[in-house]
Structure P
Amino acid sequence: MACELKEKERVGIINPIFTCQPAGAQYASIGIKDCLGIVHGGQGCVMFVRLLFAQHFKENFDIASSSLHEDAAVFGAVHRVEEAVDVVLMRYPHVKVIPIITTCSTEVIGDDVDGVVRKLNQGLLKEKYANREVHLISIHTPSFKGSQVTGYDVALEAFVQTLAKKDQPNGKVNLITGWVNPGDVTALKHLLAEMKVEATVLFEIESFDSPIMPDSDKSAVSHGSTTVEELIGTANALGTIALNKYEGGKAAQYLANEFDIPTIIGPTPIGIRNTDTFLQNLKKMTGKPIPESLVRERGIAIDALTDLVHMFFADKRVAIYGHPDLVIGLAEFCLDLEMKPVLLLLGDDNVTYHDDPRIKAFQEKVDFDMQIICNSDLWELEDRIKNQGLELDLILGHSKGRFISIDNNIPMVRVGFPTYDRAGLYRHPVVGYAGAIWLAEEMANTLFIDMEYKKNKEWILNVW
């Protein structure tokens, strides 16, 4: 009985869990108001990422490309960045922030993106756009290492490094959400409002779920609403709380080191105990009390979980894959529900997982066989089920694992990014007390439906 952390033994990837660094940088960029990213690479580096966003959110997002061709591999392509910046500024007069996001091709050929930013700042911006506020930010995200998770982390750090400026204290908390859904931001803002805590939310993405209005000219655009001014003000915050270690931890650490801002990183507020910790951290940082309204919400959530835990969840064997902070948070939640997360798949090459205190806690406390696979892919899950006799009651993960669920008749709850074969899941939180209720009821209902699908007419969920 042990929790084992190990690397995938195979060379190569079969059915990756997620995509590359530029995707994460693009996701961060669309969270900022008046921001339009330029991806320095081939058109596919934008097209396929935008497709993922559109599949998940059922919305369109503006992201530009320097649109490289074969000649760029020989002659270089920094001139395409110069042209792209000029075109974006001419075409979009509201744009203030232009992140220039590198890709594998432009990193391999050695394009000096930092140099072209300096050149544009001294030349084009002063000569042609002297009366406009424009911030050019180089973001290095080579696709041949890391993942969309590290790309998000790198991008957010680049934004605060470039924009944060020390001034007068603003009394706000920097809340770095990580790669979440609009529903998660809504739930987090609710908790902040109940605590009467003012916060700069990185990133404010509720407007990703944009309405269609009677006057089409006034319909909301699918784009985040965190402002340049708010990013500048992150240096003047009361403190920083980053919900995820691997999605925003770099930016939080930079603000702590550069501006001496009190900083708390994690835990991801999935489930009751981690939400409790989040609220206690807010209380500690701001001095604001936890109100009775949230104590009541907590009680409702505990009641909802109590209705399900021992009768329906106890000893159910679960596999979880996706972003590392999400996977670890879901595993902690499953343990609290008396379930057994027997397999966790972390899909990138981060070498620091063995130092993560949450994983060390699993290794110290878990009393059943549990495997955590680093640099994993979805074949690790499929192979264990088909060839190694892994028995599962439930899978938690995004839509890319749907065929494993279908082919092996194992029920699956969609959670994470991208989810494209269920309607509207981005509106439902997985964080906070509301998220705990939604997750638990979604898991229970998925198990119930699976019983019906398999014609199990007698209760098999620890009832009788």
Structure Q
Amino acid sequence: MSAVDVAVVGGGIAGLAAAHRLRALLGPGADIAVLEQTDRVGGKLRTADIAGTRFDVGAEAWLNRRPEAAALVAELGLDVVHPTGARSTVHAGGATRPLPGGTMLGLPADPATVADLLSPDGLRRVEAEADLPAPRIDGDTALGPLLRERYGDELTDRLVDPLLGGVYAGTVDRLGLRATMPPIAAALDAGATSLTAAARAVLRPSTGEPVFATLASGLATLVDALAASADIRLGTVVGDLERTTGGWRLDLGGASVDAQAVVLAVPAPSARKLLAREVPEASDAYARVELASMAVVALALPEGTELPGTSGVLVGAGEWRPDGRPFAVKAFTYSTTKWGRGGPVLVRGSVGRFGDPGALRLTDDELVKAVRADLAELAGVTAEPVDHVVRRWGGGLPQYGVGHTALVDGIERAVAALPGLAVAGATLRGVGVPACIGTGEAAARRVAAHLLGAR
């Protein structure tokens, strides 16, 4: 048996951010251990070597307009880079077109901005939305049915679904409004009379600030910097969590760790298991969160290979190849163009949607072949790769369904009733890097306040 001040269960970005903030709050003398069941920390932040180049095959960037990641990276003094400004595209209605601006995750403030993406009938449906009776949102609602009722299928399938599919690997028809578009829900609560009016209310004029950012040497650089804040214990599986008179006991299967406080920064299935004994209400809530699997196929093409002059392409779920087969990918990122990189020409293909394993059933070699065929169809690129990496993320993305926000509120209330315990991670308040950092830092502040107050 060993004892620590704080045990952080889970070494993904949320857990590492929690450990780093705990070190700042509790000081150099605090014993902070990160217990990670795999052989590496970082979770879905993974930088691989491809053709001698460091390349991210998990999360590739963060949303720069959210403060959490930008502030943490600045604190650590890491080298930030931004995209080149190349436009994104979407393959919808059988054609690839520029991704329209002036929308909130596809909801237009002005219908004219999406005109090039829609048929005349589809555009008329979007234009008429502002004149419909105000939407009535009783608690929460499924996003897809709401959009189809008010905008029709074209805007929903050609723009909103590809955008949200890129974030959640889910389908718009199963995602909840409040968790995926909280600013729109808030605008409706405040009296917006249509979705178009809500989008107009929340969209801000462009400041010229880059939307996305990443690290020049890959996001593993952030992982390494954060990992220096704690005692990292790899290959450590926590099987149970029990409250004791002095704090918490974590069962490691033949051994145990006693901690004054615990941060659980693990996926929903693990949180459900670990909370079952002491916080059954939170455990039951975690059990209701569904998960989607995905894969990233990274291709290194010969130097000089020509790519489209865009940053990438999203692919709608209902799009088909001319030969009648569905596309394997849901998106391509033309990384060399997007980030202005030299060396081999780098492309990322993202595969996998919730409830539709599709190409994920293929072997790695078959998956590379399918992704290359899609690249040839969508971008006209047929060059033989000089290297490739396939990284599968089984159950990697929680689905934010109807009622997810209320579900998370319940988890946090139940956990808050137990001093010295906090939760963090992508299941809670967002799946992106900034949101995960935010939950980790909030968890750190909660348990640090408990420990400092007990001294």
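What follows draws every value from the coordinates through simple rules; no lab data is involved. These numbers were taken from a predicted model, which means no experiment stands behind them. Cβ atoms are built from the backbone, for glycine too; each structure is taken alone.
Name the one structure among P, Q that distance in nm of label points 7 Å out along Cα→Cβ at positions 94 and 438 of 2.7 was derived from. It must be structure P, since only it matches.
Here mean count of other Cβ atoms within 10 Å over residues 22-29 has been calculated and equals 14.6, so which of P, Q was it run on?
Numbers: P: 28.6; Q: 14.6.
Label of the source structure: Q.
The maximum of mean projected area of the Cα convex hull in nm² over structures P, Q, that is, the highest value, falls on P. Could you figure out which one of P, Q the value 26 for relative contact order in percent (Cα under 8 Å, 6 or more apart) was computed from? Considering all the candidates, the number was obtained from Q. Among candidates P, Q, the computation of Rg/Rh (Cα atoms, Kirkwood Rh), for residues 54-141 alone that gave 1.10 used structure Q. Tell me which structure, out of P, Q, gives 0.95 once FRET efficiency 1/(1 + (r/R0)^6) of positions 230 and 254 (r between Cβ atoms, R0 = 25 Å, to 0.05) is calculated. It must be structure P, since only it matches.
In this comparison of P, Q, the computed figure -13000 for helix-only ellipticity at 222 nm (-39500 (n - 2.57) for each DSSP H run of 4 or more, over all residues; to 500) is attributed to P.
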